[in-house]
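Laboratory data are not the source of any read-out in this text; all were calculated from the coordinates shown. From a predicted model like this one, the values you see are computed outputs, not experimental measurements. Cβ atoms are built from the backbone, for glycine too; each structure is taken alone.
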Structure 1
Amino acid sequence: MKTKISLYVHVPFCSRKCVYCDFTSVVNEKLIPSYFEAMEKEIDLRSCKNFEVFTMYFGGGTPSHVDVGYISKLMKKIESAFEINAQEITLEMNPEDVTDDKCHRLKDLGVNRISLGLQSSSNEILKVIGRPYTLEDFLKRYYIVRKYFNNVNIDLMYNLPFERLSDVESDLRIIESTRPDHISFYELELHEGTPLYSMVNAGVARLPSEEISERMYDTIVDGLENFGYKRYELSSWTLEKPSIHNINYWENGEYLGIGVSAGSHIGTERSVNLSDINDYFAKIRSNLLPYEYHKNNSLKEEIGETIFMGLRLARGINENDLRTKFGSELTAIYLEKLDKFRGYFLESKDGFLRFTKEGMKFSALVLSELV
């Protein structure tokens, strides 16, 4: 029997690095050919016809920053290494990369879902965070994408530097007018070592107060609900097309990651690839899998991760499924950690333990009990 997996491909290249970004990204186009050759070799090392790939996701970095020819060649390699039965193939795009030709070529390759980065509808904020386009540019490119794809996500953020509540209200008006199939709305996380972290510490950039940030959150949740979007995960809303790929992550399913910093979870095996591109090249040249982290999870680690990820879903986690998979005793130990949150932040309904609406707002507090 074949093992159904999701496949993630990390394309780290960007035209520039956003001031808040803590992801593995590279601003050096000369490395693109060598990197894709290295990923092909990694795929050879991981080749397994017992894996049936049911979703693919090209993330980054900025996958749309590289020529489609590189994506095309890599997909042929993927098809030769694994059994492919992909229901969903997502590729992340930035507005400045969108052209009719690129969209047409991606669609011909089988890409059927686009995740388009907007981040903010405020041109002033876009400039501060280092995004090389305006709202007007974004809208023009969004409608080009729409000509070719009927499953489009828009990425947005809140709690951005100098952001006001009125900016979030403007974001919602853009959503109302464009009606994307899916919305990912994330709260900015300030990471040490990023330019934005230094800017905030130096007083050059100012983040919204905690009170304003909470009001932004409430405005987003209520606004999207009023527009007919269904929240199915802490940061994800959809009209009727949830991300199959991401749901597999949240269900702690099995997935394989290719490229720098990509993570994998097969059975109880958990691994993360090297994040430094030169270290990655060196391992691949030695015909070794480019692990930075690699271990087999214990049963305790697996149930902890399953609950932690599963609670992100609006439907929550099926308590009987946990007992069947991990045993009643171990399940009871982990669920008892959450007992103090039941009633206000957590509720049980139809056999599922899930966040209440108020609990979603303070999910980080609850999930910290599982770390």
Structure 2
Amino acid sequence: MDFTMGDAATDLRRDLRRLMREHLPEDFRGPFTDDPTDLQTAQEFCRLLADQGLLCLAWPEEFGGRGASIWEQTVVREEMWAHHEPRGAQYMGVNWVGPAIMRHGTETQQRKHLPPIARGESIWCQGFSEPGSGSDLASVRTAAHREGDGWSISGQKIWTSYAGMAQWCFLLARTSSTGRKQEGLTVFLVPMSDPAIEVRPIRSMLGPHHLNEVFFDSLKVSESDVLGEVDDGWHVVQEVLAFERVGIARYARCERLLRSAPEILGDRWPDLPDDLRSRWVRELLLCRRARLMAYRVLATQNEGRVRPGDSAAYRIAVTRLDQTSADVLTEIAAYAPTDNAAADTFRHDVHANWAYSQAATVSSGSIEMQRILLARDLLAAS
């Protein structure tokens, strides 16, 4: 495997970094801070990427993309996450909502939803987790009942990122209760502007706009809002989670911060304890391992196959990396100088990375559930 991806990828990385230097403030730490201008900055930058055809680079041209390779889209994904995800909440629509609609949506759904995502105009949230039904996603109780020629949906979701700003929700609901719990689930594409939907923010150290409770009180939807087949939502969700789990290039931010540490510390680098420097080297190796595991999953998906076990293995590796590298970086940051701007920026970046990493082994399916998925996949293959 060509780890560098070639000259075209190098040029793309350079162009993306130039755009970020020119259009993002030096103190930008992501869009969901206590400063509302950070969110505005991200939304403007997202539209800039869309205008230059860089937001959905690998999407087909008919859906607003440029028909580029999945590896070029991976470069965008890596550079965005390495620099505090200036696309904001758009990565959800770009990374997995859009691909799910391409694979399972009707022509009408594709025309309706894909171009706004590609233009950076449409924000999506994910209606999956529920109180008492987090990692065990198949046990959701939000229910959709037949009502005339449509459906009525009632229930509650929790830990829903971006629900307060999203225009649309990718909602999983139970449409029947016969058979295994994985059966009888259906995906609906619903507008968040409907008055039957109530959003209650959940404050956290990740900043505002991030986590929410969402309540559905007899939400009326039509048959045209169903994605895929009724009662076959689990098949759609399995593919969605495989795309989602590889969609955030967590290793890219870890590697950027780890590689910058010797330069930031300068003459103080030799003062680090030998054990800490050894752990620093180990984390760099784990960054490379996580990167190659992600590339393996992407190559498989690019061939039209989705293997949950590979995605789970990558997810386990990268979320553990997120937390162990955050701990190493926090210890290293204590040795950074206190009298220069670059060191101050490094400390702020390390702290922001540590704060986000704390939920890494829970979000998008807990690490325990990833181990179960991987074990099942290995047993099935044996």
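Computing distance in nm of label points 7 Å out along Cα→Cβ at positions 47 and 311 across structures 1, 2 gives 4.3 for structure 1. Set 1, 2, criterion distance in nm of label points 7 Å out along Cα→Cβ at positions 79 and 287: the highest-scoring structure is 1.
Which one of 1, 2 has semi-axes √(5λ) of the Cα gyration tensor in Å, as calculated from the coordinates, equal to 36, 22, 21?
Working: 1: 30, 29, 20; 2: 36, 22, 21.
The value was obtained from structure 2.
When Cα extents along the principal axes in Å, for residues 7-62 alone is calculated, the result is 36, 27, 14; to which of the structures 1, 2 does this value belong? Derived from the structure labelled 2.
As an exercise: helix-only ellipticity at 222 nm (-39500 (n - 2.57) for each DSSP H run of 4 or more, over all residues; to 500), calculated from one structure in 1, 2, equals -16000. Which structure is it? It traces back to 2. Each of structures 1, 2 was scored by mean count of other Cβ atoms within 10 Å over residues 95-102; the highest score is held by 2. Once mean count of other Cβ atoms within 10 Å over residues 159-166 is calculated for every structure in 1, 2, which label goes with the largest value? Result for mean count of other Cβ atoms within 10 Å over residues 159-166 over 1, 2: largest is 2. To which of 1, 2 does the computed value 17.6 (mean count of other Cβ atoms within 10 Å over residues 175-182) belong? Derived from 1, not from the others.
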